[in-house]
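Listed next: structures, encoded as structure tokens.
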Structure I
Amino acid sequence: MKKISKIILLLLVIVVICFIIDGYHRKYNLENYGKTTIGKYVSQRNYPKSQQNFFIYYVKGVKYKHDGGRTPRGFSKNIGNFYKIKYSIKYKGVIKPLFDEQVTDTTEILQAGFTKEDLKK
């Protein structure tokens, strides 16, 4: 029985280490090989100890909606605004919004794949 417990514990440790390594690999890939585009901040969901902040963006004409992680305090007042977003080519859904880089140039926003309807809050 002790042998089985040790094997299960070892497997659990290996799985946790694999998840940690995968997370670091995705972050490294995003920071070093990620592409930048424009995304629209569309919604926020708050939970007791976390939050989700959704951004819509286009890559090669395909629309994506993903969680951009935690935002600065009070950032939800910016829903409907456009920001630069760094996204991973290799890992779908891995994005990092650049909260300090708001985009207001409508020509640039339209070239990123958004329509004139999207410009409205």
Structure II
Amino acid sequence: MSQKTNIIYDSHAYCIPNLNGNGGFEDISEFRKHLQLAGGIMGHSLPAWRKSDRKTNDNYKMVYPEPNWSFDSLKNVELNLKGHGRFEWKEKGENYIKQILPPTISGMEYSVENLIA
């Protein structure tokens, strides 16, 4: 007699709003603060690197590492979201990059429609 085996499939997916938009905030600069803080504390992704020579750098370049992450820990940087999941910014005359999202997120958004396509 054969036994029936139940298989459980576990997966997850993310929908990402347009990160170059306002994220539902009235003030786009407020949304940018959230992105900078989230991008700065994401230590699980690739480290930041200097654009000129691709030398890896401090993973927390966009924020001052503090025990309690807050908007007060944000550095004064020119944050840009250029596409393909990359956060780019300038600090003290140097350009830096951090790959936050998968490179396939070319337009810095991933809609519900993309999940079912």
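Coordinate-derived values only; no laboratory data. Quick caveat: nothing in here was measured; it's all calculated off a predicted structure. Cβ atoms are built from the backbone, for glycine too; each structure is taken alone.
What to note about this one:
- Origin of the derived value -4500 (helix-only ellipticity at 222 nm (-39500 (n - 2.57) for each DSSP H run of 4 or more, over all residues; to 500); candidates I, II): II
- Ranked by distance in nm of label points 7 Å out along Cα→Cβ at positions 10 and 34, structures I, II are led by I, which has the greatest value.
- Source structure of the calculated read-out (relative contact order in percent (Cα under 8 Å, 6 or more apart), 24) within I, II: I.
- Calculating distance in nm of label points 7 Å out along Cα→Cβ at positions 58 and 90 for structures I, II picks out I as the one with the greatest value.
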